[in-house]
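> Each in structure tokens, the structures are laid out below.
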Structure 1
Amino acid sequence: MNLVMVVRIAVKALGRNPTRSVLSCIGIGVGIAAVIMAMAIGEGSKAMMVKEISSMGNNLMMVFPERNRRGAVSSGMGQGQTMTAGDAEAVKHELAHIVQGVSPSVRSTVQMMYGSKNWSGNVQGASTDILTISNWEIAEGRFWTENEERASSRVCVVGKTVVDNLFGGDDTPVGKTIRLRGMTYKVIGVLCPKGANNWGQDQDDVIMAPYTSVQRYLNRSKFNNINMMNVSLVSMDDVEEARREITALLRQRHHLADYQDDDFETRDTTEIMATIGSVAGIMTIVLTIFAAISLIVGGIGIMNIMLVSVTERIKEIGLRMAIGATPATILSQFVLEAIFLATAGGAFGVALGVAGARTVGAVMGWPILIGVGSTAIAFLFSSFVGMFFGFYPAYRASKLNPIDCLRYE
């Protein structure tokens, strides 16, 4: 009996019990759909994290002063007093071969006031390099100049959240004067919106001003200390070299002996991305495990259906063997039936998985990446599942004795 005839018999046999065949297809389809959705959501979450990390800055490295310690109690990063704006200037000018921008950062939480409205938020003191470093653009107005920075001018640019809550329905905040801790600041620009980051923090809830002005008027500090230093590298391939050279330069400037520990800490986006990526990877693995379990359950369902089918068709098997069908023919027929069931279920699962992933993405606002390669692999895997779980029933059918089959009641 040729292959074409075997295929025709297998398809005809499946058509005898359409309801049972459809239910078997649904079982394997749900498993395939779960695999596709898990992979799409996992890849989408990684892409979202890469995008969010990129929005933090351009080839960003952050340098923090050492933490303040009182006994066993340690303050957070940026609370120490061991770094100055002079350190940032030294890094910018002495390491220009690997650094393309450096900005000191000074933070202050203030009550902002405009007319009868007020809003509590953060003022970030920075230098003119901060736009390039943080991949930020001005939507309206302008940024402050180096002359305004040196003069500690009371000028600022504001984020969209501040605009919405402080200025309400005004056409433009540019040119308006706001009050920060009793000091008047002129709004000279509006930042392009960035939205929330991976930690849920609203990046647009910010006012930026020259760090010299924040130090002098808002923090009222007589010292030149900064909370952190943002460094934009020429390339992230230079991150280790940059770390070594920045460390050597700061240790020299801080007069640290060889036996003394660094009084600063460095962080870069690759470390953050690796940490978040490991969490995303664990989430993807967990989702894939649950999806694989549902796929195995679907395969067991196919095995069960095929065992029932073999029992119901024992006389048919005996008759076919009696007129010349070989055990290999019987084996191939039942294996093909299982593969057809699994493949049809796989096609259904691909459609269901793609639709489900897109629905989850639309409802939850998550990016969804559906890879053609991963979808094709999932579909082909469904055929393998059918062959694997259908082999045992097919093998049992091929080993039946034709005389016992014809006598079976």
Structure 2
Amino acid sequence: MQKNLFRLSLIATVALAVGPLLAPRARALTGNLWETNTKQILIFGPTTATSPGTFFSNLSNPKGIVFDGLGHVFVADAGQNAILKFNTFDAAETIFASALSSPIGLAFDQAGNLYEGDAGTGTIFKFSPDGTTKTSFATGLGAPSGLAFDSNGNLFAADFNGGSITKIAPDGTKTTFATGLGFPASLAFDSSGNLFESDSNTGTIFKFAPDGTKSTFATGLSRPYGIATDDADNLYVGDNNSGQTLKYTPAGVQSTIFANNFNNPQFLAIQPSAHQVLNISTRGFVGTGQHVLIGGFIIGGNGPVGTTVVIRAIGPSLSAFGITDALADPILEVHDASGAIVATNDNWGDAPAPTNVTNVSLQPTDPHEAALQLVLHGGAYTAIVSGSGGTSGTAVVEVYNLP
């Protein structure tokens, strides 16, 4: 019976009275909880007992919802067999992908590719960031629903009909992560790498440690579908049958965000803050040994898709500005907060894709200057400029944020 109920909710729009939920269009603020609900997208504030606002209505059967962290929210509409893309600031809608079969789960990888669980075909499709390229990433699943990436780029898929969770490596290799589940609907990771699963048939939220050890996190629910975690590792649950949107602390303490007899929560997502860095530039003398030029910068935001930046080390072209001791051949290294090298370059024209600078206006004018185009996520970074062959001279290190 549970399988039939979920199948009906995938394919047909449930006709419910939703008047009590309607509110003026909500402001799309970072940190808010977003929820697909019957024909609507609702927004909740981060506090409990808060009535939702309506972001968008008149959808067919919205399911999975995900943010790119660049000002857009994507929704899988199983009734339209399409993925819809909205601007978070004005709710402008476009069709990102169509001709799907009961699309349910959505997830972004760090490169900005969007993955979709196609429940009607048992396939996970991969879409390029601009939506123009669609490929089959994994096949042979029963009815893939919730999707989630771990920190190593592995995709986890809840197989609703198969009662299992499948782990898919970046190269597409499939392994079974968990079995014996009761119609798993949605997945979410916390900051420690624990995976949470909404077991809709048993009304349970299970927690899986990174090594696969399973424990019970919450019980007594009534058909939990969507789950999502915030930066503080609070877990949010859309309990479809009871009409409740709930919040659990990391210790498992439950509170109610919203409850209504007409409520029909589906899938959930927390709106991230957008990644961004302001353009910065530093000029200094590059010596030898440890006397290098260092430019530190911070990327803000916590969305799944990073922001694109161009980092340049300029030397020879400074002579046009009257610099008589310009560094003849700068080398650029970019390090993350742990000190690990993200990427390095000597001559900008030799940088391989995807680190080569494709923005023509930001390509250095001298072939001996260095430059990298990188997709970076939130965190602190360091750009280090040294001279090839232990040379010294004056150089400029620059960081540009691309739209």
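All of the numbers you see were taken from the coordinates with simple rules; none came from a lab. Given the structure is predicted, the values throughout are model-derived calculations rather than measurements. Cβ atoms are built from the backbone, for glycine too; each structure is taken alone.
> As an exercise: relative contact order in percent (Cα under 8 Å, 6 or more apart), calculated from one structure in 1, 2, equals 12. Which structure is it?
Of the structures listed, the value fits 2.
> Thinking only about distance in nm of label points 7 Å out along Cα→Cβ at positions 131 and 379, which of 1, 2 has the largest value? Let's see the in-between values first.
Details: 1: 4.9; 2: 3.1.
Largest one: structure 1.
> For structures 1, 2, which has the highest computed value of FRET efficiency 1/(1 + (r/R0)^6) of positions 227 and 339 (r between Cβ atoms, R0 = 35 Å, to 0.05)?
Details: 1: 0.05; 2: 0.50.
Evaluating FRET efficiency 1/(1 + (r/R0)^6) of positions 227 and 339 (r between Cβ atoms, R0 = 35 Å, to 0.05) on every structure, the highest lands on 2.
> Now for a different question. Looking at structures 1, 2, which one was helix-only ellipticity at 222 nm (-39500 (n - 2.57) for each DSSP H run of 4 or more, over all residues; to 500) calculated from, given that it came out as -17500?
Label of the source structure: 1.
> From 1, 2, which structure was mean count of other Cβ atoms within 10 Å over residues 123-130 = 22.6 calculated on?
Only one of 1, 2 returns 22.6 for mean count of other Cβ atoms within 10 Å over residues 123-130, namely 1.
> Turning to a different aspect of this structure: When percent of Cα pairs over 13 Å apart, for residues 299-346 alone is computed for each of 1, 2, which one produces 60?
Corresponding structure: 1.
> Tell me which structure, out of 1, 2, gives 1.06 once Rg/Rh (Cα atoms, Kirkwood Rh) is calculated.
Considering all the candidates, the number was obtained from 2.
> Let me ask you something else. As an exercise: mean count of other Cβ atoms within 10 Å over residues 211-218, calculated from one structure in 1, 2, equals 12.8. Which structure is it? Kindly include the intermediate steps, with their values, before the conclusion.
Values: 1: 22.5; 2: 12.8.
Checking each candidate, the match is 2.
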